[in-house]
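Listed below are the structures to be examined.
Computed from the coordinates by the stated procedures, all read-outs in this text should not be read as laboratory data. All figures in this text were calculated on a predicted structure; none of them were measured in a lab. Cβ atoms are built from the backbone, for glycine too; each structure is taken alone.
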Structure 1
Amino acid sequence: MGRVSDAKQRLMDAVLELIWSGSYGSTTIDHICDKAGVKKGSFYYFFDSKAELAAEALEASWQNHRNEFDGIFSATVPPLDRLKQFSDYTYKFQREIKVKYGRVLGCAQASLGSEICTQENVLQKKIQVIMEHKRQYLESAVRDAHAAGLVHAPDPAAKARMILAYYEGLLTQARIQNDVEVLREIASGMFAMLGVKEKKALAVAA
């Protein structure tokens, strides 16, 4: 089986990179094994299918990012600052991705979800769960901003859904155009949707 201790992790890393920089449909188990340096028999030792591997890899990747999200959306951070930090984090992350791969890759969950939503139910549900976690982070910031009188958002869940849709739309646009600078609009767009006054927005950006 080779390096058993890290073979499973290498398979998870490989599938994420291949489907994010390419597509789920074009990525085969042979491609994954070659990328990971793992024999095909070892693949089936850990996973029953490509979909099962992708679902577990997405979950592991999300858990690795949770600490960063917890810090960005900490209750100790002013709510509008959380949204600004989240926007800055996204821009920086996608800029690093472009340097590494030569392209802006956008949101892995959105790209994969739109491709497999009519085909792989287990994988689709995993993506839905992760996207819901993202929405909940945004909702917490919106709810606290409303409570502090910074915005008028009596239904923070609905407002968070709108913001997430806008956020994912910009990431998709950045991927299509291969232009990371599109993502500089994230914070200003979020603030506009929340009705944040220009002076407040500038104060947060400073």
Structure 2
Amino acid sequence: MDPGAAALSGSRARPGILAALPFWLVALVVLAAGAGWVCPQGQCGMDGFDRAGLVLAHDWRVPALDAWMGGVTWFGSLFLLLPLAALLAWRFVRLGRRIEAAFVLLSLLGAAALSHLTKLWVARPRPELHATGVPLPWDWSYPSAHAMQAAALALALCLVAARPGRAWAVTLVGVALLVGLSRVYLQVHYPSDVLVGMLAALFWVLGLRAWLSPRPAGT
């Protein structure tokens, strides 16, 4: 068993919520630092990094790819991810693995809550550099909830399995990255929204792992 699997094996006592706090603090620092980057002194704008990303994404746009990215982006929506996470959690409960069930659900729900609370705090307008590939969402831009949610659930499932070399685990990570890319491609998010959101999701899920220490599949 690799070190990552051993860390999750459940052979040691769960360290409690204090072990999670450093990770969650980093997640909050990432979001706060990102807010200072995208909205310095509370004035939201678009720097060279975001402009270059949006321009590059626009230059790639073709009708066939528009339709494909419009489908990919739904893999970050709660309308799809919440039923999926609930189904997986139910399956874990049926197998007697309640910790894993809680881990999967809380990874997704916590990332969603964190993203939407940060949106209300920062209130960054959506990009307006180019026409969007989908209807513009009603909420604020920073951070990308789709990217955070997809990244959180993908990472949670990889950690529960603790076998990152498996093709399905690689696929999960790839889909999460594609969701983030789709948000920029469709011009509904700045690249910084996606980058900071996915990084914050990483630390949120790692904090949950430190708290709950779910047992990997097959151990």
Structure 3
Amino acid sequence: MMKYQAVIFDFDYTLGDSTEGIVESANYGLEALGYAPAPREDVCKTIGLSLAETYHALTGDASKEHAQIFDRSFKEKADQVMVKNTSLYPGVIQMLEELKGKGLLLGIVTTKFHYRIDAILEKCQAEGYFDVIVGGEDVASMKPDPEGVFLALAAWKLEAGRVLYVGDSVVDAKTAKASGVDFAGVTTGTTSRGLLGQYPNVGIFRDLEEIRNFIKS
């Protein structure tokens, strides 16, 4: 019998890549406040953070008012460019089919907005695989607060010990720890194996193929 009954995935840099849309949207938000565009690599390091945290990380400015302007501008541009500039990683559909075939419940807990995840999954013909999706607008507190994972657990009526959380960032590792679920790190993002390994985990994996083999075993 498999230990897990459900698997929760982060989205960005775990299941898919939205880099182009995120960089374009972040720089649109910065330019609305008079900043020069941020280097691509700096924006990439913020993926997974809330928009307020992203603004602070890119500018050092702690102003809540400015963060709100950035938030609005980012969303305005993202509504135009995010879905078309997002793709799933190779092998994701096959992995989801196999996990569903084994009777596992599948979910997504992400800071990305729920409606945007729905649109991306529809575009990529992956909308039927997930039993629960918790997006940024579905919670009062963003990751690493455990609220999103707790919502998934409640929807499934599962104990934390029966659920695996898969993510690529320190935010994901902290989220899993705070919610009491096992964490599997994947190095498809910008966070190193060594850094992910500083948090409780059942393994740090190169890609989703390794994650799939781990779950199967």
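Observations on the structure shown:
- Which entry (1, 2, 3) yields the derived value 34, 19, 9 for semi-axes √(5λ) of the Cα gyration tensor in Å, for residues 43-122 alone: 2
- Computed over structures 1, 2, 3, distance in nm of label points 7 Å out along Cα→Cβ at positions 51 and 83 reaches its largest value in 2.
- Parent structure of the calculated result -13500, given that helix-only ellipticity at 222 nm (-39500 (n - 2.57) for each DSSP H run of 4 or more, over all residues; to 500) is the read-out and 1, 2, 3 the choices: 3
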